[in-house]
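Some structures to go through are shown next.
Read-outs throughout are calculated quantities, based only on the coordinates presented, and are distinct from any laboratory measurement. None of these values were measured; they are calculated from a predicted model. Cβ atoms are built from the backbone, for glycine too; each structure is taken alone.
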Structure P
Amino acid sequence: MENLNKIFDKILENVPDYATDIERQVLIRRGIKSLTPNELNVIISQINNYLIFMRESEASDIEIGGSTALGRIWFRVYGEKKPYPELGLFTQDQTNIFCQAILSDKQWERLLDWRATDFSHLIEKDGTLYRWRATVYFDMGHLALNMRAISDKIYPFASYQFAPGVAKHLSLGHEKQGLVLITGITGSGKSTTMDSIIDANNRSFSGHIVIIGDPIEQIHQSKKCIVRHREVGRDVLSFKDGAVQALRQDPDIIVVGEMRDSETIMTCLEITDTGHKVFSTLHTSSAVETIDRIIAECPPIEQERVRNRLADVLKVIISQKLVPTIDGKLILAKEIMVVDSAVKAAIRNNNTHEIYQMISERGHLGMTTLEQDLVRLYRNRQISKENVYNFANNKKRAHELMTSE
């Protein structure tokens with residue numbers, strides 16, 4: 001730590017107290033660029049040590065820097081985020097240095113242009129490659145860093161216990177086209193579920209999978225499928241561009257990491273309409289909210305056309321949450337909607353308010369509401385009664401299910 005502090009001092013010796021915000025960050029960057037490779041490696045090694053500690057602690061996220069982090073390193077472990085004083089106390093300039101040290105020149109330029117930059121970070125340890133999804137962003141003139149661990153484990157598809165009718169819609173072998181959406185808030189395990197589905201297809205059927213991510217998280221080794229990975233900002237300019245370009249690459253499955261704007265949504269609908277199987281994600285917490293969000297993201301003049309197209313191409317929505325278990329870990333609760341003729345008519349006729357009831361009554365097709373799945377977990381003694389209500393989207397319906405036989 002003494003050597004690290006000397007390097008901090010060297011970087012900051014030409015950063016005057018009156019310099020603030022962007023000017024201060026530029027001067028810190030200049031100091032970092034003056035370091036020898038060995039000196040820079042000391043800083044990066046310290047960050048990597050925190051990341052290895054993070055893995056050993058089974059933390060999902062690490063937070064460094066910003067105006068209100070109290071100079072501490074923070075971790076989220078099983079849903080609870082808190083500081084770890086034993087890892088040191090740092091000034092805001094020192095955490096600014098941490099945040100900048102792991103950025104390439106291109107990522108630094110993007111940070112200045114957009115006030116935030118996303119990237120992936122890798123560490124090789126004992127022959128194993130560990131990956132993190134990272135973002136550095138401005139917080140009251142200082143820099144903050146969040147890094148989320150990308151699981152090096154792909155969960156077996158069978159562990160999700162999808163009903164046979166649902167699994168068929170997710171399988172290239174049974175359905176060659178259609179749109180499948182995995183939705184949930186940040187940190188709900190969407191990427192993990194998606195990777196399991198991709199892996200199941202990669203192991204089982206011959207084909208070509210194109211994955212467009214921001215950043216790419218899991219690297220899938222080609223098995224029965226050839227798997228291409230295209231990272232936004234590195235290999236392609238946007239999700240939309242990646243999806244359009246994929247059409248000329250002879251794909252069987254196109255994975256669009258996130259439908260984050262109307263252009264990407266329209267592109268996904270169009271490429272699905274051309275006869276391809278498309279998987280994507282949205283930050284929504286239920287099937288009905290997902291449908292409504294997709295339509296609302298499009299201009300009013302286009303909404304009728306989008307509604308009809310969505311009804312034709314949508315196959316499955318899986319909306320999920322990670323819920324604390326009784327033994328202090330996390331378990332997946334999910335809502336599953338399969339598009340049958342009734343759901344299709346409800347989407348087409350703008351009667352999405354009817355869909356929740358349809359899901360609740362079609363368990364024989366593998367459908368389930370989030371509330372039904374939470375109550376199932378409670379009755380299996382896996383989650384508490386309190387968390388049934390805490391994580392339910394429809395608390396009234398959750399109460400009805402909890403009080404019924």
Structure Q
Amino acid sequence: MGPDGSGNFTASSGNFTPLAAGTYYWIASYGNDPNNAPATTKCLDANESSVIAPKQPGIVTTAGSATTFGNTVSDSATLSNTALEPDGVTKAQGSITFKLFGPSASPSCTNTNLVFTSSPFAVNGDGPYGPTSVTPTTAGTYYWIASYTGDLPNTKSATTACGDTGETSTVPPATPAISTTATAGPVVVTTALDDTAHLSGTVPEPGGVTPAKGTITFTLYGPELSTSVCSTTLATRVVNVSGNGDYVASSGSTGTGSLTPIVPGIYNWIAVYSGDLPNDPGVSTACGDANESTTVIQLPSTIQTSQFWTPQDSATVTGGGTGSVTFNLYKNDPTCTSSGAVVYGPDVEPLNISGVASTNNTIFSVSSVGTSGDTYYWGVSYPGDATHKPVSSCVEYTGFSSLNNGGPVTSP
């Protein structure tokens with residue numbers, strides 16, 4: 001050291017590199033010489049302290065998204081700019097913890113939407129840490145926060161912020177699928193139609209326990225001219241869903257119209273699953289899909305013939321007789337005398353001006369049942385009048401050797 005222009009002397013200390021952050025205090029002491037007394041500064045004198053600040057580390061993270069629902073999301077961190085511990089040898093210690101928040105449409109990281117906290121990852125200086133992973137049970141966008149505890153006194157703590165670049169993971173919704181099987185045709189009119197939907201690929205509601213809910217709405221169209229036209233709604237049915245499985249239109253508790261067509265034609269179905277967001281979006285079959293049509297045809301017709309013979313008779317009284325004629329029909333009695341053989345009569349009919357009387361039989365006929373070999377005889381009598389004598393006749397008969405009605409004939 002040497003004097004300045006005022007006779008003062010300036011001295012500088014040697015360099016010193018502290019190994020621990022904090023506040024350091026200087027004391028300067030002057031010995032003496034023959035002309036000057038000793039002198040010293042005091043601890044905490046103004047301008048006699050030096051502050052060594054701890055280092056602020058950097059933390060950068062990289063989050064991973066799920067490729068499909070049910071896959072994991074992940075996060076990892078790279079720590080940098082840490083300081084050695086006060087011994088000058090040991091690397092910064094502490095730990096890094098990852099937290100996952102969501103789902104939400106915009107960054108939101110609060111205790112109310114915290115879904116996962118990782119176990120702490122022990123730190124040993126700068127470097128990569130993680131990854132940690134979790135399988136969310138709700139589709140949507142998630143946000144990570146990575147927090148480093150620090151290692152005082154030399155290394156401060158560090159944390160990422162909600163919504164930082166590289167700190168977002170997405171979980172896509174599931175991809176349900178629906179196919180259907182309609183009543184196989186052709187069927188005849190007045191046959192009830194049905195459709196079965198095969199729902200697959202759904203996932204449980206958030207929480208991972210309750211099966212996917214929602215409804216399947218079946219719509220029956222027809223009659224149409226082709227399997228690719230769905231313009232005339234005949235009926236609808238709504239069925240409640242509980243996870244994957246088969247659902248039948250006719251089991252629906254609500255809906256409109258009848259599932260029983262009364263007009264021939266082509267009938268087509270469309271089945272629509274409403275979905276159960278956020279995990280399960282809706283899905284639908286399309287008009288003209290395979291197995292979604294039933295052809296309805298006319299009912300077959302059957303004709304059965306049954307012939308019968310209704311006997312009638314007429315009598316003419318010559319000579320201008322008046323009054324009436326009595327007709328009796330006898331079965332297998334050629335004498336026309338047995339009252340037990342009468343199958344029709346007595347039928348008393350008046351003579352007209354021409355002396356003719358005719359039966360008016362509407363109650364007796366001969367069918368194919370029990371006719372073969374039977375003979376029927378008409379017994380006809382005229383009681384006479386003031387100028388005509390009575391007369392009887394038993395000379396008419398009809399015999400049956402066969403009367404065949406054949407069998408039924410059905411349309412193709």
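If Rg/Rh (Cα atoms, Kirkwood Rh) is calculated from each of P, Q, which structure is the one that comes out at 1.00? Mind showing how you got there, number by number?
Numbers: P: 1.00; Q: 1.67.
Going label by label, the one that fits is P.
For the read-out Rg and Dmax of the Cα atoms in Å, for residues 191-334 alone, a value of 32.1, 113 was computed from one structure; give its label from P, Q. Answer for the origin of the read-out: Q.
Hey, distance in nm of label points 7 Å out along Cα→Cβ at positions 15 and 319 derived from one of P, Q reads 17.4; which structure?
Working: P: 4.4; Q: 17.4.
Going label by label, the one that fits is Q.
To test your reading of the models, identify which of P, Q gives 78, 29, 16 for Cα extents along the principal axes in Å, for residues 39-118 alone when calculated.
Q
To test your reading of the models, identify which of P, Q gives 0.50 for FRET efficiency 1/(1 + (r/R0)^6) of positions 111 and 239 (r between Cβ atoms, R0 = 41 Å, to 0.05) when calculated. So the calculation was done on Q. Source structure of the calculated read-out (distance in nm of label points 7 Å out along Cα→Cβ at positions 311 and 375, 3.0) within P, Q: P. In this comparison of P, Q, the computed figure 0 for helix-only ellipticity at 222 nm (-39500 (n - 2.57) for each DSSP H run of 4 or more, over all residues; to 500) is attributed to Q.
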